[in-house]
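Student: Alright, structures below, take your time with them.
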Structure 1
Amino acid sequence: MKQSQVNLAAERMLWAQTIEHIAGVDEAGRGPLAGPVVAAAVIFPKEFMIDGVDDSKKLSAGKREELFTDISQQAISIGVGIVDHKEIDRINILQATHAAMRKSLEHLTVKPDYALIDGNSFTHDSLRFQTIIGGDATSFTIAAASIIAKVTRDRLMSEFDACFPQYGFARHKGYGTPQHLEAIRTYGMCEIHRKSFHPSVLQGKLLV
């Protein structure tokens, strides 16, 4: 098993500049055909780490749930931002992702001095920040945020599954799996489908 590359290198460079409260920010749900995009922002004490924290995509669902609890108990502050399918259709997924990230930062109870953002693009009017491509696989703080965002979104999709059981949202979380595409072909799109995503699929046609 490949050893985790998650560390505090990016955070330590900022702490060395007397920047105290550093928020790691990541999102979950950019790619699915249905449901919201969810972002999380997490602030930890200086030099604090939790064993096992890694990019959420590399962890099992059970491990993510376990670490979600640990992070929730040990973080100084956690903020979550959610942008729903209607807003995604209105402003596009990139802008919706940035909006969710900004919301997550706004929902922190401790004001961050700086933010480390997973990805290669972000905008903010007042907060200093740095984008890091693949940050969820290198920065501990971003990796922790990725877990909070992923678990939060997965729980939301499981709730939607109870409302729309024919689509299997609890299993695929809205991603374009063969099962999901077949359900769309059979039943058409439901209320939470992103109508701006792959219109031919959402109109009941399978992509070849």
Structure 2
Amino acid sequence: MPQGKPIIGLCGGVGAGKSLVAREFARLGGLVIDSDELNRQVLQRPEVAQRLAEWWGPGVLGPDGLPDRGRVAERVFEDPEQRRRLESLVHPLIAALRENMIGAGITDPTVKAIILDSPLLFESNLDRLCQAVVFVEANETQRLQRLRRTRGWDIRELRRRERWQMPLAEKRSRSQYVIRNNGTVEQLRSQVQEVFQRILASQAADS
């Protein structure tokens, strides 16, 4: 890794505010690589849509002929075998996009750090690429309020989604930094700036 340019992983509970933290890192000079966005890009590829239709029928596609993410989620969330099948198709494609973006960020003089924003950072072993991992913490009540407002989820849906992820306590214990998103945006911004500067200083000291 080039001097002074660390890879920073973001993790936390669903609805904790990782995307907001990622935007703050970007404002400070980080290149954010959003795994959800890469997944959306991969699902829009015609060859991926064709394969999913072969597996699960044309009903998995939307009116535009592309995979409907909600229908795909219904197929895989309660069926580990189908989930592994989907992952074997899309994960290599996502990894290739991520690798290209990391390479571009490393050579871009305006980029101070690479930020990996992934809901499955540890589960996908992406933490092995990182010099530091930041855990975004928020209590369940606040997370649920955000998810009701943005996605229409109730507590059962939140728990269903979290069943497929590593326990939050373990994610927290495996992270080097914690940012608490239980206050104001200004308080969050101050924490992000402090953590970012600490990581950059640590990277510079180790180089």
Structure 3
Amino acid sequence: MKFILGKKENMTEFFTEDGKVFPVTIISTGPMVVTQIKTKEKDGYNAVQIGFGEKKEKNISKALKGHFNNLGNFSCVREFHVEEETKYKIGDKILPEDLFKEDEKVTISSISKGKGFQGVVKRHGFSGGPRTHGQKHSEREPGSIGGGLRTHVPKGMRMAGRMGSDRITQKNMKLILLDKENNFLLVKGAVPGRRGTLVEITSK
């Protein structure tokens, strides 16, 4: 399994040599450092833990400082499961160009934008109520939730509530370009999240 971490920057357009244009998302990456190796004999499963990004030393707890063992002040730490024992060792650096190639299909996971408390029209796409037949201010109302003989709201009823800030996983995303000089990845299409959102990129 191949895996890296990155941060979403912004969206732009990418022109190919034959004149085609694609909407792409720029993801900034960089060297990731292996902070821990987990094995099936010791921990019950095989996994690789990597650190990414930088953080001020004063904002890191003593427990994490001891865990990092002078490898760096990482702002993000993630763990990826692997089927077999990995060849990586603690302190090894992982670069995107060592794992991925252009035109490769990858799976991307990130946290979508938070939109706060929203009504049913925006959250679930309801059409709202009519203004005719004696109704006045009901354009964005949810309507009946099916009371009947029930004494409670049915489980799973679509109603107003918090929207966004969900973990979204997109499969078969295409890597258009790997910029080794600037540590940029260009992915075809949109990636969930705001600018600066942590992005997990994996591939088998």
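Student: Using volume of the Cα convex hull per residue in Å³, for residues 25-112 alone, single out the structure from 1, 2, 3 with the greatest value.
Tutor: On the way: 1: 100; 2: 115; 3: 141.
Structure 3 comes out on top.
Student: Taking 28 as the value of relative contact order in percent (Cα under 8 Å, 6 or more apart) derived from one of the structures shown (1, 2, 3), identify that structure.
Tutor: Corresponding structure: 1.
Student: For the read-out distance in nm of label points 7 Å out along Cα→Cβ at positions 145 and 161, a value of 2.8 was computed from one structure; give its label from 1, 2, 3.
Tutor: Numbers: 1: 2.8; 2: 1.8; 3: 1.0.
The correct label is 1.
Student: helix-only ellipticity at 222 nm (-39500 (n - 2.57) for each DSSP H run of 4 or more, over all residues; to 500) was computed and gave -12000; which structure, 1, 2, 3, did it come from?
Tutor: On the way: 1: -12000; 2: -17500; 3: -2000.
Working through the options, I get structure 1.
Student: Out of 1, 2, 3, which structure matches 3.6 when distance in nm of label points 7 Å out along Cα→Cβ at positions 65 and 97 is calculated?
Tutor: 3
Each reported figure results from applying straightforward, stated rules to the coordinates on display, with no laboratory input. What you see is a predicted model, and the numbers here were worked out from it, not measured in a lab. Cβ atoms are built from the backbone, for glycine too; each structure is taken alone.
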